[in-house]
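As C-alpha cells, here come the structures.
Values quoted throughout were computed directly from the atomic coordinates according to the rules given, and no laboratory measurement underlies them. The model shown is predicted, which means the values in this text are computed figures rather than measured ones. Cβ atoms are built from the backbone, for glycine too; each structure is taken alone.
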Structure I
Amino acid sequence: MANGISGEHELDHLRFDAPDATLILACAKGAPPSVIYWGAALPENVDAAQMESLFFRQAMHGVADVALPLSFAMEPGLGHPMVQGFAAHREGKDWCSLFDVGKVETRPHGAKIICRDERTRLGLVYDIDFDPATGVLRIRTHLTNYGATALDVTEVMTACLPVPEHMTEITGFTGRWTQEFTQDRVKRSAGTYLRENRSGRTSHFSYPAMLLATRGTNETAGEAYGFHLAWSGNHRLRVDMLTDGRVLTSLGALLLPGEVRLAPGETFASPEIVAAYSADGFSALSRKFHEHVRTKLLRPAMRAKPRPVHYNTWEAVYFDHDVEKLKELATRAADIGVERFVLDDGWFGGRRHDRAGLGDWTVSADVYPGGLKPLVDHVTSLGMEFGLWFEPEMVNPDSELYRAHPDWVLGVEGVDQVPFRSQLALDISRTEVADYIFHAIDAVLRDHDISYIKWDMNRDLSHPGGASGTAKAFAQVTALYALLDRVRAAHPDVEIESCSSGGARADMGVLAHSDRVWTSDSNDALDRQYIQRGASFFLPPEVMGCHVGPARCHVSGRRLSMDMRAATACMGHMGLELNLLTERQGDLDTLKAAIALHKRHRALLHDGDLVRIDTAPQILVSGVIARDRSEALYSVAYVLSDPQVLPERLRFAGLDPHRNYLVKLIWPTIWQAIKGPSAIERLGLNQDGATLSGAALMHGGLQLPHAHPETCLLFYVDAI
C-alpha cells in the first residue's frame with residue numbers, strides 16, 4: 001500500500017486509490033515492475049495478490065513455454081517478439097537489459113520503484129504519483145549508467161502501460177498549421193498504432209497525447225483512458241496489441257541517433273507521462289487533466305489573478321510599426337475594455353519584415369526613436385498591462401547576431417539548412433547562447449514596465465546538430481525549460497505565453513514553465529470552434545489564447561460576423577487581434593459588449609468544470625459549470641447546414657437535477673429566430689429568462705431553433 005505511508009519497504013504490491021479509480025502495481029523484489037490493475041475504483045478489501053492470481057496466463061503452443069511478463073520498460077531481456085520500450089548498448093554489447101526491482105521507497109500517494117540490472121550495470125528508477133482526488137497518474141523515469149564505459153541510449157519510453165482489451169477505439173490528435181488539435185478516431189487493430197514527431201517542437205501534426213476507449217464511449221458515458229506526454233519535442237506514442245491479446249500503450253521522447261550517450265555515473269531523465277482513467281466518458285476524463293494543469297502546473301499567484309483580456313497588434317499592423325498609430329490602437333482597446341496590450345513582432349533591430357533582425361533584441365531606433373517607453377507609458381496610463389513578443393530561440397542570417405556568431409546555430413556540416421521562414425535555430429543548450437538570450441530579455445524587462453511575454457518559435461528543428469556534430473533535439477527542449485525558468489525567477493510577476501507558429505508548442509511540458517498557450521494562428525471562428533474543442537481534451541479554457549480576429553480571416557479568407565467571432569473567443573482566455581481603427585462602430589459596440597460579458601463570467605469560465613456535449617456534427621456544444629452547480633454557461637455553435645428541419649434538443653449536461661435554474665440567452669444581445677417564435681422566444685429566454693428545473697433541462701432539454709451556419713448562441717443558467 002502507498003496511499004498514506006512513507007519510507008523504504010519490501011513490498012510485493014503498491015495500491016493507489018482515488019474516488020473513482022484504483023491503480024495496483026506489482027513491485028516484488030527481483031521481478032520486473034508492472035501494472036496489475038488500473039481502472040474503476042475497487043473496494044478496500046480487494047486483495048492485490050488475489051487480483052494478480054486472477055490474471056495468471058497459461059502458456060500456449062507456438063510461443064514461449066511461459067507467458068512472458070510485461071514491465072514498465074518492456075526491455076529486451078524479457079524476450080517479447082513484438083514490443084520494445086528500451087534500447088541501449090555499450091559498443092554493441094550490454095544490449096539485453098532486464099530490470100528487476102531492488103527496493104521501493106513510498107510516500108503518501110506516490111513511490112519510487114528502484115530497479116537494477118547488475119549484468120549490464122544499469123539502474124532504472126520509476127517515480128510515480130497518483131492524485132488521490134482526481135486519479136491522475138504521473139510517471140517519470142531515470143536511467144543511470146553504473147558501468148565503467150559510456151552507454152549509448154537509443155530508446156527509453158517513459159513507461160509502457162497496459163489497458164484492458166475492450167479499449168478498442170484510439171483517438172489521436174493531428175492537424176497542420178492553423179488546423180491544430182484535429183481529432184483522429186480509429187479502431188484499434190492487431191499490431192501497432194504509431195505516431196511519431198521529429199520536428200524538434202511539440203508540432204502541429206502530432207500532439208503528444210491520445211485516448212483509448214470502448215466503442216460506445218461518448219462525452220458523458222463509458223470508459224476511457226487518457227495519456228499525455230508532458231514534452232515539447234520529438235516524441236513517440238504507441239499502442240500495441242500483442243498476439244496474446246494484451247494491449248500496451250507506450251509514450252516517450254523520440255531520440256535521434258547518438259543523441260544520448262551516458263558517461264559512467266550519468267543519468268538520463270525521461271519526460272513525464274500524465275494519464276488518467278474515467279468511467280464517465282471523455283468530458284469527465286478531461287476535467288481530471290484540467291484539474292492537474294490548474295493545481296500542479298500553473299503558478300498559484302497567476303491562478304488567483306483574473307486573466308486580462310488581451311489586445312495583440314499582429315493582425316492590425318504586422319511589421320508596419322508607427323508609434324502614434326499604436327497609441328491610437330491602445331486608446332481604442334482600452335475604451336472597449338481591453339486589459340493587456342501586447343506588441344507583437346517588429347519592434348527590434350532591423351526587423352521590418354520576417355527575413356531580418358531575429359536575434360537582435362534591442363529596440364529599433366528607426367521605428368522607436370524615443371525607445372519603447374513612450375508607448376509603454378501610454379498603455380499603462382490607460383490602465384492596461386503591457387506585453388511584448390520575443391522569438392528567443394531563433395536568428396535570421398540577416399542579423400547582427402548571426403554575423404557575429406554564425407557558429408551558434410544548429411546544423412550539420414555538409415548538409416544544407418532546410419529553408420524555413422528565413423530563420424535558423426540557435427543552439428540554446430550552449431551556455432554562452434542561453435546567457436546571451438537571457439541577458440537580452442532581462443535588459444528589456446528591467447528597462448520597461450512589461451507584465452507579459454509572448455514567447456514564439458516559428459520553425460522546425462530540421463537538422464538539430466550541435467557544434468560537436470551530435471544531435472541536440474532533446475537537449476534543446478531541456479534548455480528551453482531552463483531558460484523559461486531563469487526568466488521567471490528573475491521576473492516572477494511577468495507572465496509567459498508559449499506560442500509556436502500557433503499551437504505547435506501547447507503541451508503540459510511547456511505549461512510547467514509558462515502561463516498560457518497560443519492555440520492556433522487561425523482566428524477564423526469556425527476553425528477555432530474545432531481547434532478549441534480538440535485542445536480542451538487536455539487543456540482547461542483559461543490557458544487557451546482565444547482571439548477575435550478581423551472580419552475576413554487572413555488564413556482562411558472567410559468572412560464571419562462579429563457576433564460569431566466574439567462568442568467563440570469568449571469561451572477561453574479572451575483576446576483581440578484586429579485593427580480597431582478600421583472596424584465599424586457597430587462591430588466595436590458588439591465587441592465591447594462581448595468583452596463585458598466575458599468579464600462577468602470569467603471566474604466561472606476559468607475555474608468551472610468543462611463538459612462537451614454530444615451532438616450531430618453540424619452543431620458543436622460545450623459548457624462550463626460551476627463546481628457547486630450554482631451556475632453554468634453553454635455555447636451552441638452552428639457550424640454546418642442542418643439536413644433536418646430543426647436541430648436536436650440541447651440537453652444541459654452537468655447541472656443539479658434537484659435545483660431550479662433561471663435560463664437566459666445572453667448572446668447575441670439581440671436575437672430573433674428565422675421563423676419565430678422558437679422555443680427561445682416562447683419561453684422568453686432572450687428577455688428576462690425562464691425558471692426551469694435542472695432535471696428537465698438535463699434530461700428533456702431545450703428544442704434549439706433553426707439558425708444559419710456561423711451562428712453561436714450562449715446560454716447562461718443560474719440556480720435560484
Structure II
Amino acid sequence: MSSFETLHIINNLLIEGKENAARETIIRLIDSLSDDEINYIRLPLNDLIRKVGLYPYMDKATANWQEKFLLEAFTVNIGDKEVVLHREQSKLLSGLLEGKNLAVSAPTSFGKSFIIDAYINLIKPKNIMIIVPTIALADEIRRRLQNKFKEDYKIITTTDITLAEKNILILPQERALNYQDKITEIDLLVIDEFYKASKNEKDTRSISLQRAMLEFQKIAKQRYYLAPNISDLTENIFTKGIEFISFDCNTVALNIEKTYDKINKNYSKTQAFIDVLNKVNGKTLVYVNSHVSLSGVCTILFENEKNKNNIFLKDFLDWIRKNYSSTWYLSFIVERGVATYNSSLHRSLTQIQLNIYESEMPLNIIVSTSSIIEGVNTCTKNIILWSNRISNSMLSFFTYRNIVGRTGRMFKYFVGEAFLLERPPEEEAVVLDLELQEEASLLLDEDEFANELSSDELSRIINFKSKMADLLGVKYSELKNIQELDASESSNLQRIAYAVLSNPSKFANVNLLNAEYKYWERQLNNIFYSIKPTNLGAKYSDILKVLLVIRNNWIKEIPEIITELEDFDLNIDDFFKIERLISHNLANFLKSFEIIYNKRVSYKPININTFIEKISHSFLPKNVFYLEEFGLPRFISRKIHLSQLIDLENNEREVNDVINAFLEIGFDNLIQQVNDLDTFDKYVIGIFYKGIGG
C-alpha cells in the first residue's frame with residue numbers, strides 16, 4: 001500500500017470519528033517510512049497529525065502559517081528547553097494553571113512529567129512535593145529537575161534536610177512523612193503512581209502512602225495525582241475535590257505477539273524465548289516474576305547470547321569483579337550484553353546499568369522483576385513477558401498493561417513490540433477505590449475529616465484507634481503525636497505491646513545494642529523470639545549473620561564482606577537483599593519497639609537510637625549512604641574521603657551541602673586529585689556528576 005493510500009485511510013477514519021485508530025495509523029506510518037519518504041508526503045501528513053493532536057510530530061519547517069501559529073501556541077519551556085506539547089498534555093497543563101485539582105490516568109508514553117516541569121517554570125511556586133513509590137523513581141525525577149531548577153530551588157530527596165525559601169521535595173512516602181511538622185504549605189502536591197494507595201496492592205507501603213496523602217493534602221493548595229490505565233475513580237477522603245481525567249491517547253503504537261500460542265511439548269518456552277531474541281532489533285526488556293526466575297533467565301541468556309567483544313563492556317565486567325564479586329553472574333552476562341534490574345541492588349549499580357542500557361553500547365537486554373514498573377522510565381523497543389505472575393500471584397490486567405506499556409518512546413521507538421510467553425490476564429475495566437485502611441488512620445485526627453468520612457468509616461476508625469491506644473498504654477488523644485511509629489503493620493505493634501506487658505524485665509539490657517557488637521546477637525535474638533515480628537522479610541538468623549558482617553561496611557571492601565557471608569552459606573544476592581531489609585524493615589521495627597516500650601515502661605525508658613541510626617544507613621556514614629542513592633558507590637566515596645577532598649564522615653553535614661561541595665570541586669579536578677581511580681570509576685563519577693547538574 002502506498003503512503004498516499006494510507007493517508008486516505010487515515011482521513012476516512014477521522015471522518016468516521018475514529019480518532020484513536022487514525023492516531024495509531026499515523027504513528028505506524030511514520031515508523032515505516034524513511035526521512036525522505038516522510039518529506040515526500042509531509043504537507044498532508046502535517047495536516048492529519050494536527051487533527052489527531054500529536055503536535056510534536058509535526059514538521060515546523062514545512063508547516064503552513066496556521067500550523068506554525070498552532071505550534072507556537074503549544075510550545076512551552078520546561079526549564080532547560082522549549083518543547084511542543086501534544087493536545088492532551090496542553091489540556092492538563094491548562095487545568096493546572098487554572099488552579100484545578102487533577103487526578104490523571106494516561107498511558108506510560110503520554111509524557112506526564114513534562115507537565116510538572118512546565119508548571120514549575122511558568123508558575124515558579126514556592127514549595128512542590130512529589131511523592132513517589134520508590135527511591136529509584138525519586139532519583140530519576142531528581143536527576144531531571146536538578147539540571148533545570150537547581151539554581152532556584154533546593155532539591156530534597158532525603159530526610160532531615162533544612163528547608164530553603166523555595167523547595168522541590170521528591171520523596172518516597174515513608175521519607176515524606178518525616179517532613180509533616182517541617183513544611184506548613186505546599187503549592188502543588190504530586191502523587192505519582194497514586195494507585196499504590198489502594199489496599200488491593202497488598203503492600204504495607206500503601207498504608208504509608210495513605211498517611212502521607214492525608215497529611216499533606218491538608219496543606220496543599222493544589223493536587224496533581226498520576227497513574228496509568230484507570231477507567232474510573234471513586235470519590236472518597238483521598239479524592240474529594242479532585243477532577244478525574246482519563247486519557248486514552250497513545251503517542252506510540254504497540255504490537256503484541258501471543259508467543260504462548262506456539263509453545264507446546266515439542267516447542268518449549270525457553271526455545272521460544274531464544275527465537276524471539278534472535279529476531280528482534282533494538283533494546284529488549286525481559287519481565288520476570290521473581291529473583292529465582294531472574295537468575296534462571298540470566299543463565300539462559302549466558303548460554304545463548306554471544307560475547308559482544310566490546311572493550312567498554314569488558315571494563316564494566318572487570319569493575320564488577322573487582323568491586324563486588326568475581327563469581328557473581330552479573331559479571332558474566334554483562335559481556336554478553338545483558339543487564340539486570342531489581343529493587344535489592346544498590347541504587348548506584350542499577351543506575352549504571354540503566355545508563356549503559358539506554359546508550360549506544362551493546363548492552364541490549366535488561367532482565368527485570370516488577371521493580372521496573374514502579375515508574376522508572378526505561379527506554380525500550382521490545383518487552384518479553386517471561387511470566388504472567390508477580391511473585392506467586394497472577395498478574396492483574398492493570399499491572400500487565402503497565403508492564404507492556406513500558407515499550408516504545410516518542411521519536412525513538414514509534415512502535416513497541418511485546419512478546420508474551422505466557423497468557424495475559426483477561427481485559428477488565430479498572431475502577432480505583434482508595435478505601436481508608438485502619439492502620440493509616442492510627443495517627444489521623446478524625447475530627448479534621450469528619451465531613452468526608454461515612455458513619456461506618458468513623459465508627460471503624462474510632463474502634464481501631466481505641467484498641468491501639470489501650471494496647472500502647474496512651475490516651476486516645478495522644479495517638480496522633482506518636483509520629484515515628486510505623487503503623488503499617490498493626491499486628492507487629494500488638495506483638496510488641498503484648499511482649500512488653502508480659503515481661504518488661506526481659507528487655508532490661510536492650511540498651512547494650514548501642515555498645516560493642518558482641519552484645520548484639522543476644523539482645524536481638526531476645527527481641528526477635530519474644531515478639532516474633534512478621535515483616536522483617538528474611539530469617540532472623542540470616543538477618544543477624546548479615547548484620548554482624550556489614551558492621552564493617554565502611555572499612556572493608558564489598559568482596560571481603562561477600563567472602564565472610566559465604567562462610568554462612570549466604571551469597572551476594574542475599575547481601576543486597578538483607579542489607580536493604582536491615583536498613584528499612586529492621587530499623588523501623590526497632591523504632592516502634594523503642595516507642596512502645598517507653599510508653600508501657602515509662603519508669604525505666606530505653607534508648608537504642610544510636611544503633612537504629614547505624615543500621616538505617618547500613619553502617620555507612622550517613623552521606624555515603626545517601627550518595628549511593630545519587631549514583632556514587634560506597635567504595636568510590638571512600639577513595640574521595642581518603643583523598644581529603646571532602647569529609648564524608650561528618651554526619652552533621654547535610655547531603656545537599658556535600659553535593660554542593662562536589663559541584664564546587666568539579667569533575668575534572670576531582671578525578672585528578674583522587675588516587676586509585678580506574679577508567680570505569682571515572683565513568684561512574686561522570687554519571688554521578690551529570691545527575692547532580694555538574
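Where does the value 21.4, 72 come from, among I, II, when Rg and Dmax of the Cα atoms in Å, for residues 173-540 alone is the thing being computed?
Traced to structure I.
Ok, one more. Comparing distance in nm of label points 7 Å out along Cα→Cβ at positions 429 and 501 across I, II, which is largest?
II
If helix-only ellipticity at 222 nm (-39500 (n - 2.57) for each DSSP H run of 4 or more, over all residues; to 500) comes out at -13500 when worked out from the coordinates, which of I, II was used?
Derived from the structure labelled II.
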